[in-house]
Structure P
Amino acid sequence: MKDMLSYRKDFPLLVTAPGNKPVVYLDTACQSLRPKAVMDAVTRYYMEEPACAGRSMHHLAAAVTRDVDTARSQIARHLHTTRNEEIIFTRNTTEAINLVANSLGLKLGDIVLITDKEHNSNLIPWQRLARRDGVIIKVVPTRPDNTFDLAVYDTFINEKVKLVAMGMTSNLDGVTIPAQEIIKKAHKQGALVLLDAAQTAPHQNINVKTLDVDFLAFSGHKLLGPSGTGVLYGKYKLLEKLEPFLVGGDTVAFSTYDSCEFLPPPAKFEAGLQDYAGIIGLGAAIQYLNEIGFDAIQKQELMLNEYLTRETRDLKGMHLIGPADARLRGGIFSFYIEGLDHHRIALMLDQMANIVVRSGQHCVHSWFHARGVAGTVRASMYFYNTLQDVESLVENLHKIRKVL
C-alpha cells in the first residue's frame, strides 16, 4: 500500500511553493479537493473530443459516448450493481433526491420517515410534498449522542410508511446509520428506502445489492469529482415505473405534436445536453479512489480524528457534536466553544494559519434550531490530510482560546 503522504503531490493546492504558507484544507465534507487525474480528464474532453454524446454520427461524438458509457460502468461497479442502466447522472445529491420526490407518486396521507438531523436536501423536498400533496413527514429522533436508535425506529415504521429517506452518514457529525437493518425493517412493512450517501460514498465501500437499497444518491464534488456532478442509483424495476422529473431532448424515442414515447432508464431521466466533461471526470475520480482503497482512507481519517479528539479534551468550553468515540464520527470533527462565535473562530484559523474549515449550521438548520445551538466549527478530514494538519489546528485552537 502506498504511503498516504504520496498522494498529496496529486493535489496542486497542497503542493506548497517555497516561501508560501501551506494550506491546511479541512473542509472536505463541503467539497473535496480534486487530483490532477480528474482535472486532466476534464481538460481532455474539451481539448480532444468537445462533442455531444449519443447524437451525432462522427468520430468525436463516438468518443464522447464511449467515455460517458465507461464512466457509467465504473460507477456501477463501484456500487456493486451489474446493471449500468441503474446509474442516472444528475447535477448533485440534491437533484437526485428531488428526482425521486417528484417521480415516486407519493399522495395524500403517505408517510415519509426521516431522521432529526437531515441535510436540507433531504428535508425540504419532503416538506414541499407535504404542503402540496398532503404527504406526512415523521421525524425519527436520534440518541443524545446523535447515534441512531433502532428501537425508536421500530416505533415509527409500519405499513402506512411509504418511504424511508435518510442520510446514510451525517454531515453534521460524521455518524453513519445502521442502513442494512433500517432497510430490512422498512421492506418488511412494504416501504421503499432512499439513502442520501453524499457523505458516505467518499469514505466507505457501498454495496447496493448487499444493502438491498431502493434508491441511493451522492455528489461528485465530495469524492474528488467535478462540481455539478452527481448520481442516483435506483433498482431498475422501480426506475421503469417512475415518471421522469425533467423532460425534453434525449428523453424520448420519438414525439408527435400530441404525444411522445419515453426512452427506458437511464435516458428518460437525463434530459438535455449533459455535463460530459464532468461525467468523464467523475469516472476518473472513482477510479482514483478505488486505487487508494477505502480501508486505507478510513485508517487515515480515524488516526487524525482520534488525535483531534484526544488533544482538545482539555480545551475550556469545548463541546463536541456527536459521540465521543472518533470511530463513530468518520472524518468529521464538529464543535463549538462556549462564549466564542463559531464564525470568528473559523476566520481566525484562516487568517492566523491558513487553516480552512467550515462554520455555521451546515445545511442542518432544523437540528440546530431545535437545540438552540447557534452553530459549530466543522473540521472534515480526508486521506490527503496529515498529522501535521491536525496538529496545527489543535495548536491554533488553543491560541484562540487564550486570546479570546
Structure Q
Amino acid sequence: MHTSPATLPGTGDAGGMNVVERCQAEALAALGHRVELVTRRSSPDDPDEVELLPNVVLRHLDAGPRTPLAKSAIDEHIDEFSAGLARLAPPDVVHSHHWMSGVAALPVAESWGVPHVQSFHSVAAMPGSPLSAGEPPESPRRVPGEALVATRSQAVVAISAAEAQTVIDRCGADAERVSIVSPGVDHDQFRPLGPDEQPWQWPASSPRAWPHGYVLVAARLEPLKGPDLAIQALAQVDPEIRPHLVVAGDASSAFASYERDLQVMVTELGLASHVTFVGAQPRPELARLLRGARVVLVPSHSETFGLVALEAAASETPVIAAAAGGLREAVAHGVTGQLMDSRRPEDWALALTRLLMVPGLLDRMSRVSRVHARRFEWTWAAQRLVAVYRELLGES
C-alpha cells in the first residue's frame, strides 16, 4: 500500500513532521508499506525529496516563501500547496495531518479518486474558552476548514476519545467514520534509569548538585502548555524539600517573548536558583531528562493526547497533569500519577509535595507506570491505521 500523509506547516524539523506523524510513517514502513511525507518547503536548503529510511520519503513543496512562517500566515498558501500536491503521482490513500493540510489535500484526493483520511491533532478553541487565553487570533478559515475536512473525508483518525468527541461535536464528523488510533512509545528509547546510570544534570560538567532532584516540564513555551502554572506551583513548595524545575522547550514563533516573560516570573518569585531553561531537546536527550526526573508536570490547558505523559510513564516517572483532553487517557489517575481539575498553584504544589513526601508512593507509581505504557506501541498503531485504509479501499 502506498500512503501519502500530507502536512502543510513547514518548521524545519523533519519537514514539520510531529512525533506522531514520523513514528506512524516508520511503523507503516516496517510493515512493508511505502509512505511519502509531503510538507511545505521552509528553507531554500530543503531538498525536493529525501529518503528518511527505506520506504519513507520526505517531499518538500513550494508554498509561499522558503522560510519558516507562523501558523497564522501559512494558510494563505494552501492553494499553492494543493497545486504542488496535484502534480505528484497519486497514492492509494491520502492521510492529512492538521486542518490546513486537509483543506489542501481533500480536493486533490477527490480528483485522483482515492480515499482521504483526516487527522487534526488540535481543533480551534471556542471563543472565550481557557484554550483561547493568550492565544493568537484564529485564522477565519480554520473553523470552516475543519468542518469541511471532518464532513467530507472518508475517515477521520483521532488520537484519543477526547479528540474524537471534539471532532464529532464541534466539527460535525460522522461518528461512524471516526476511528481512534492511540500513539505508541519507543520503549527502547524511553526506558527507566539504569542501576549505574546517573540522572541528567545541566550542564553535564557542572559539579553543582540538586539535593532534591528535579521535576520536568517538556513542551513548547506557549500559554496553552501552562509552564507558568508549574513555576507558580514550585514557588509554593516548602524550600526544605523543593526540587529543581527543568523547563525543556522553545517558544514558538507566535510567542517569541514568552520565555522572557517566564524568566521574569522566575526572578520575581525568587526561584532563580531553582529553575533552569534548557531549550528544545533532541529525542535522546528528552528521554534522558524523563528517566532522571522525579516527577513530570503537564499543566496544559488542553492536549489531544499528551504523548510526553506516556513517554514519562515508559521511563517509570510519575506524572502530575491537568485533567484535560487526552491526558485523562494517558495518565491512570492515582496509579501512574495525579490528574488535576484545579489550576490553582497551591493545589499543584500540594499534589507535588504529596508525591515527593508520602513514603513509597513514587516507587509504587513508577513500577506500574511502565506496565501502563507497554499497552501503547507504534506497531499496533500502524496495524490499526492499515485496517482503516484497507476498509476504505474495500480490501479485507
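To which of P, Q does the computed value 45, 18, 16 (semi-axes √(5λ) of the Cα gyration tensor in Å, for residues 219-354 alone) belong? That value comes from structure P.
Comparing Cα Rg over 2.2 N^0.38 Å, for residues 155-194 alone across structures P, Q, the highest figure comes from Q.
Upon calculation of semi-axes √(5λ) of the Cα gyration tensor in Å, for residues 203-290 alone from the atomic coordinates, which of the structures P, Q produces 20, 18, 11? Derived from the structure labelled Q.
Computing mean count of other Cβ atoms within 10 Å over residues 243-250 across structures P, Q gives 14.6 for structure P. One of P, Q was used to calculate relative contact order in percent (Cα under 8 Å, 6 or more apart), giving 14; which? For relative contact order in percent (Cα under 8 Å, 6 or more apart), the value 14 is produced by structure Q.
Readers should treat all values here as calculations from the given coordinates under stated rules, not as data from a laboratory. None of these values were measured; they are calculated from a predicted model. Cβ atoms are built from the backbone, for glycine too; each structure is taken alone.
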